[in-house]
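Structures for review follow.
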Structure P
Amino acid sequence: MDNSIKLLKVSSKSKPNSVAGAIAGIIRSDGKVQVQTIGAGALNQSVKGVAIARGFIAPTGQELICIPFFKDIEVNGEVRTAIVLSIESR
């Protein structure tokens, strides 16, 4: 992963509006962001956040694209599979 891409870690307790605000803010400044999730609840909140962020970004004439991929990460000494959403504007 390119170290210049910001990584947001989203949990099942994350609020979709907060996730959306963070996504939109990073997209405006950097043009791309990655959202890391572990578990269905976290992925659900992330996808809602992406949908809301689209609404924040749309008035600028940009469209968000989202490319999901799997990534093995270590959490407390144990390997877990995360789903990472790579989001950028076009």
Structure Q
Amino acid sequence: MYLATVIGTVVATSKDQSLTGKKLLIVARLSEKLKPTGETEIAADSVGAGNGETVIVSQGSSARFTGPAHETVIDSSIVGIVDSVEIVGNL
């Protein structure tokens, strides 16, 4: 899992059937200092995230377990909206 910021949305009218009804968002990965790393990807939203929000993204087979149907093509899923982050120590 990693932290990211939602920077946009993706609309795809033609897609795999397992993505029907899923909101797809563009996320920018954040470093441990909550700064953008320059890496982006598309993630399925399972929590109702919106533009500008900091989110938790799960990847791989774990991302498929965010909904009732586990047979899906999802590889990245937004699984949480972050309220605050506290970093202890010097980075």
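Computed values, structure above
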{"item": "Winner on distance in nm of label points 7 Å out along Cα→Cβ at positions 11 and 35 once structures P, Q are ranked, highest first", "result": "Q"}
{"item": "Identity of the structure behind 13.5, 47 (criterion: Rg and Dmax of the Cα atoms in Å, calculated), options P, Q", "result": "Q"}
{"item": "Distance in nm of label points 7 Å out along Cα→Cβ at positions 19 and 43 - highest-scoring structure of P, Q", "result": "Q"}
{"item": "Which of P, Q leads on distance in nm of label points 7 Å out along Cα→Cβ at positions 27 and 75, largest value", "result": "P"}
{"item": "Structure from which 0 was derived, helix-only ellipticity at 222 nm (-39500 (n - 2.57) for each DSSP H run of 4 or more, over all residues; to 500), options P, Q", "result": "Q"}
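A short reminder: the numbers here are calculations on the coordinates, not readings from a lab. Bear in mind that the values here come from a model prediction, so they are computed numbers and not experimental data. Cβ atoms are built from the backbone, for glycine too; each structure is taken alone.
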